[in-house]
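Presented below are the structures under discussion, each in the form of structure tokens.
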Structure P
Amino acid sequence: MKKTSKRFLSLILSLTLILFTLSAGSAAFSTADTTPRRISVSAKHDGLTKGFCWYTDASTPSQVKIYLDDQDVTKDVVLSEIQSEEWEGSYMHKVTVSGLEGGKTYTYQVGDGNNWSKPGKFVTDDGDDSFGFITISDVHYRAPKEDETPFRGGDFTLRAAVKTIPEAEFFVNCGDFTDDSTNDEWNDYHKAFDELHRALTLVPVTGNHDGFGSYHWFNNMFNLDTSESVQTLNGVNYSFDYGNAHIAVLNTNDLMAMSDAQLKWFRNDMNSTDKDWKIAFMHKSPYSLGKDAKWPDALYLQESFATVCSEVNVDLVMSGHDHQYLRTKPLKNNALAKEGQHGTVYVLAGTAGTKRYQVRPFLSPSFLPAFVPSEFIDALVIQREADYGSWQHEKLQTEVGGCFSTVNIDGGKLELKAYILADEKDADGQDIITQVDCMTIEKKTGQNKISYTGDNTTGLFQYILDLIPSIGNLAKYAFLDWLPKFLLIVPYIIYSSVELGIF
């Protein structure tokens, strides 16, 4: 009897210990490992659809709660494309939310049903022809020095932009979120931009540091519309409508610049809309005086992408990559648009971070269209102190600081302004924000017509077939157009490297 009692008591104690251990382990697991991080809300399809993405350290359900005027309205919206999978040691979650009301400010939380994120917010398109947004680029991870963050002020530049245009409905990042697209860098990026991501919808653009050679990373960091992307290995191309604008996002990692398949997609995409404004975002720029303008991909974009822009009457192209601010006059087929002729304005958006480039005088005019650069460029801002050598331009400015742009559309008027956030604060500790450029485009509305209504998806087999002419076209431009120009400026590059320290 005694032995039986002891055995029974021992069994009870063992079970209690096991249950306690499992309970403690489960509690630690749920509180530490299911906390949502890397949260973003991206533009998707239209102004009434949002793509949510976040990460957890453990495998959990993917849930989103939506609030309107402090009331839980999750049951009134549509949650779809729910996804959860392991990626690089963590778990990626994606949920698409549609069926939202226009012109509303929603709050949200993401989580697993028990553990929820901090609240965030977003606004929806109200359907009228008036809205504004912010553009930044190239925030770049930089190895932090003492008392510095890894992004050295890129987040501060965006905060200054939000102060300047608090009514902005989304912001665009034209690429290079990181330097090497590693887990640590993406974690640091999201720590720096977490509050800003939870305050505004994001339109992300693939940078070469985010996708070139870092396969699948970009598509796994955001919830984007990949239904028509020609490929998602090193970035995503997609488009959406907002207000009276149609916006396309390009991937310039696609075959070093842009494959024929993506050019075809872009042409069809812009011809499939009757919205008043046609806007494109990309990372690499066709027109620049920075260090990357001397390579074949920039010249190829002038010859290929810019030609399509002229063909389909794109109004505005904004890009990054070369870390200076540059705005062209309206261009048509690589020449100044004639009076009464539709032209495309190209804006190199500068850098929101601290990695800033000087002007390369030897690029003019070899790697710009065959006309006087001072007539072609309408604004040029160098974001660092520099000796500009032989470069002369009446609209050149020098501003040491991070750059951001604001775009406001009101019916048939588009206004773009560019600003520099100084690296230093004023005597009262306040931000010094200087406007360095302003441009207005006015047009008649209701003029664009739909001329393409077909299937604009690209199958894998078709993409592979299109690689042959794509590589051929790129090689043709590289050897017949780029190489002769590059060889002509090699002596100037050597001189510049030795005497000015500028390559």
Structure Q
Amino acid sequence: MSKKVIITGTGLGGLSTALRLTTDGYQVEMIEKYHQAGGRLNLLEKDGFKFDLAPTFFSMSYEFKELMEYCKMETPFEFLKLDPLYAVHFEGDKRNYLIYSDLKKLAAEFREVEPNLEVKLKKFLTQTGNLFHDTENIIIKQNFNSLLHYATQLMRVPLKHGPKMFYSMWTELSRHFTSFEVKVILSLVGFFLGSTPFKTPAVYTLLSYTELVHDGYHNVKGGMYTIVRELLKELEKRGVTIRYNTEIKEVESTDGKVSALIDQHGNRYTADLFVINADAASFRGQVLKREKFSEKRLDRMHWTMGPLTIYLGINGKVENMYHHNYFLRRNFEEYSRKIFTNEIKMDKAYYYVNIPSMHNPEYAPPGKESIFILCPVPELRYKPDWSDGDEIADGIIRDLGERTGIDFAGRTESRTVLTPVEWEKMFNLYKGSGLGLAHDLDQVGGMRPSNQDEELNNLFYVGASTTPGTGLPMVVISSRLVTERINKIYGSVHQK
């Protein structure tokens, strides 16, 4: 007889876990607080425009292919590889820098500021590639049973990589490159994932390898929410039901096991085992009421940025911009050191602009454009009052217009602004942190909240704040790791 699993949360981690477990013969039911599936990988539709709610591209596309192979299905969506990856505009410059994965093209973009860049990049990317491949299966794609197990795995990583744990990404980039522009651009992946290159350990330069060499960046034909739609179709075929607008408020337990989850209306949900696709740290504190994860202790952890997101539907087409664009300034060190703790004004913000209707014309009515803007900002521990959210958004839109020569404000037909307050409410993101726990050395690998509960042995976790970490491919890996845990305990009903 198949065992029943309840998965709370229908983000990519929850959906992927549901697919894997149904493949293994489990009966799955899902519960979701929001009105539609996807978590942060969601869709906003308004005034005839469509917007990807948060993620707009991803790397490591082969992790999706691994998921499909595990679940015995064809990949139901088409990858679109980005080329160029994105454009970068520095305040005061008259040009954009186009970031190509072709190193000759990339070196040509920077020949005036970084001579001999191709040679430097090859050396740098060889080192970061070695780091990636030396840690991928030992650390990234690994369950840890204890801190001793984690320490043992770390000892398997070649010693040559060890020093990179003890100095910053910026220091490592400065060893290879001289120009401000190149160092800033290669550190963007850390900055827009919610930390700074001055705090992020140098080991995370491996992300440059995944970005430029290993797999590049991808979008999906039809928009990012196509991933969710297609996974939902498959889950429906497999008999998975989803209950929306339902938030789990309590956990009932007996003899070291969860016996039921209880929602905001007092309804009980019973199963043999339970998987939480919500923040693995804050769920332990806010729902399970664990002292180790009390609000005071959670606040002492390092969380990623808060997102200020702006969604504009504009009249007319946009020229001289690219699908993915970063707008930066020259005070990078001061800004990145101070922005996340609310120690600098946001009147001169750094931000990212995506134009999804360039990839997918159906995202906007004919002759119009959908615009998505993301500005990393302080989360609610450092800036609890976001009554000025629209004012900050006005400044960003005004700045974007001045730097592109496009009257975005005057051509706006639809506008939505979401601050960390809204993000917290929509998806229970702790204090409005956009990507969950950051990746400090004491919050990675075996130091991250485990994907199996410490006290309730039929309770598991999947998603950005458990192993291995944040990002779409990481949560797909997370679904594999938690499924391995479950099958080790309960066994796979079906032989693959």
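Assign the value 1.03, calculated as Cα Rg over 2.2 N^0.38 Å, for residues 61-316 alone, to the correct structure from P, Q. Corresponding structure: P. Suppose mean count of other Cβ atoms within 10 Å over residues 133-140 works out to 16.6; of P, Q, which structure was it derived from? This figure was derived from Q. Supply the structure label, taken from P, Q, corresponding to volume of the Cα convex hull per residue in Å³ with the calculated value 205. Clearly, the read-out refers to P. Looking across P, Q, the calculation of relative contact order in percent (Cα under 8 Å, 6 or more apart) that yields 13 traces back to P. Sorting P, Q by distance in nm of label points 7 Å out along Cα→Cβ at positions 125 and 213 from high to low puts P first, with the largest value. With FRET efficiency 1/(1 + (r/R0)^6) of positions 301 and 365 (r between Cβ atoms, R0 = 25 Å, to 0.05) computed over the structures P, Q, the top value is the one for P, the highest of the group.
Every read-out reported here was derived from the displayed coordinates using simple, explicitly stated rules and does not represent laboratory data. Everything quoted here is computed from the prediction, not taken from an experiment. Cβ atoms are built from the backbone, for glycine too; each structure is taken alone.
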